[in-house]
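Each in structure tokens, the structures are laid out below.
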Structure I
Amino acid sequence: MQRAELRWGRRLGVAVALIGALSIVATAAAHTSPIGAGSISPSTLPKKRFAPVSLQMLVKLVTDDADGIPAALTNLKLDFDDDGKITTAGLSTCDPAQLENTTTAAALGLCGPAEVGTGLAEVRVPLSGSYQQYPATLTAFNGLPQGGKPTLLVHARSDDLGVTQVLVGTIRDSRAGKDFGKALNIPFPPLPAGAVVSSFEMTIDRTWTTGGGTPASYLSARCHDRNRTLNVKGTPMLAGFPRNLVGEFSQRCRVKR
């Protein structure tokens, strides 16, 4: 079993609206504006000790094009501040090759012990100047390490379309500046038939007990900085848009007494 533990930085990127930060700079992106929000629970945290948390995130692609099809999301990077930590020691891993062409039930049967989160997505398929929208179920797994670093797998399954897509997110050192520790980078491969993801939401929340009986959490955080602020930077990339969009946002945390 692989072992890895990564510190995110002085403040864990959490909560908060990307709407102003992203949609303003995205107006030229094929009439597509990415908007988003996120939260971490709880927001009252110890000052020095890391405590288990769950992370919720939402991303939508809003378009004013007549056909209702937004520009395709090709990549999403999240740079996290460093009052957070990812722990995978004692947690099972999943090989992405196992998940190809599987249903959600089959994926859980193969990699259930490595599950770290769940969510939903909406997929739009072009249809005679309009679109048909289909739901997809998202399941996140602790993936096989790459270069000694953890990976996050997202299994996306649309039963209506009979399509499965497996996204492999890598966790590396952030290059966003001294206030950031780690970055999660998730490429979005093209979907068949011109389909695009129009929205997705996911909750990452997993705790377990190690072989020695010690409680562990995939995500943990503290409220350590003097300004009691938790930061994150989101960088989505859209097909046909010539530069990265960047949204920086923050949320106050409180020290647990």
Structure II
Amino acid sequence: MAAKIRSVDFLPEIFQTPVNTQFLTATLDQLIQEPKYKQTQGFIGRKVGPGVIPSDGYVIEPNATRNNYQLEPGVVSIDPITLKINDAITYPGIINALNTQGGITEQADRLFESEYYTWDPFVDFDKYNNYSQYYWLPDGPDLVTVAPTSIPTEQTFNVTRSNGAYTFTDYSGNNPALTLVRNGKYKFVIAQNTPATIEYRVTNRGTSSWTINSVANPTLTLIRGNTYVFNLVQTVNLAFYIKTQPSFGTTNLW
């Protein structure tokens, strides 16, 4: 059991009189004693509602108001700009505040009755008050056609690629920015590059794959008009076929 702390013991002996002892025992000693905590476990709040089981273990409250309404929000303050909740006062907090101000709180129906209440009619008050300034269009306003004036809706572009850059007819410089119109019709004519001769070095990796320029079975992209030379460097005498379709044997040869 913890020892009781007496504030009078901290006074000089000359001031440890019976009167001071009695006064400090009734006042200051109540504030400096070790608290006696008691662990409590249980539910709080209303016992009536969806998902609530009244037979569960509830903490015993000192009065019926706290037992029924201690978690019920009474007034909620919201920031009008951020729409975040700044503060919330529960129903028991409102009752306690009214009691402190001398209000009569025994009859809740009398306490919160009002001759006025708020109502949102879900109408635009400006149209309701100034109805003569508005026009009713059952089918909506007439269709407004918006068309470009300076940008053509149909055009053909001749595109040429040179040194890694693209040029377009009627546009200066390389890789220009094109301004097009939605739903417009545009044709891009790609100019052929100057024909070139491309040589590939082909070797066999046993009988499992062909290696072209040190890459096993690569996918080759060929350009119409170019000349392609396949230089065969074989370790085994194997046939190297070029076909129009994937197949076995000597079928579909080109």
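Here mean count of other Cβ atoms within 10 Å over residues 46-53 was derived from just one of the structures I, II, and that gives 9.1; the source is II.
For which of the structures I, II does the calculation of helix-only ellipticity at 222 nm (-39500 (n - 2.57) for each DSSP H run of 4 or more, over all residues; to 500) return -3500? Of the structures listed, the value fits II.
If FRET efficiency 1/(1 + (r/R0)^6) of positions 158 and 182 (r between Cβ atoms, R0 = 30 Å, to 0.05) is calculated from each of I, II, which structure is the one that comes out at 0.85? Structure II accounts for this read-out. When mean projected area of the Cα convex hull in nm² is computed for each of I, II, the one that comes out at 47.9 is II.
Among candidates I, II, the computation of distance in nm of label points 7 Å out along Cα→Cβ at positions 174 and 198 that gave 3.2 used structure I. The greatest value of relative contact order in percent (Cα under 8 Å, 6 or more apart) among structures I, II is that of I.
Quick check: 10.0 is what I get for distance in nm of label points 7 Å out along Cα→Cβ at positions 110 and 214, calculated from one of I, II. Which structure matches? Answer for the origin of the read-out: II.
Read-outs: derived from the displayed coordinates by stated rules, not from any lab. All figures in this text were calculated on a predicted structure; none of them were measured in a lab. Cβ atoms are built from the backbone, for glycine too; each structure is taken alone.
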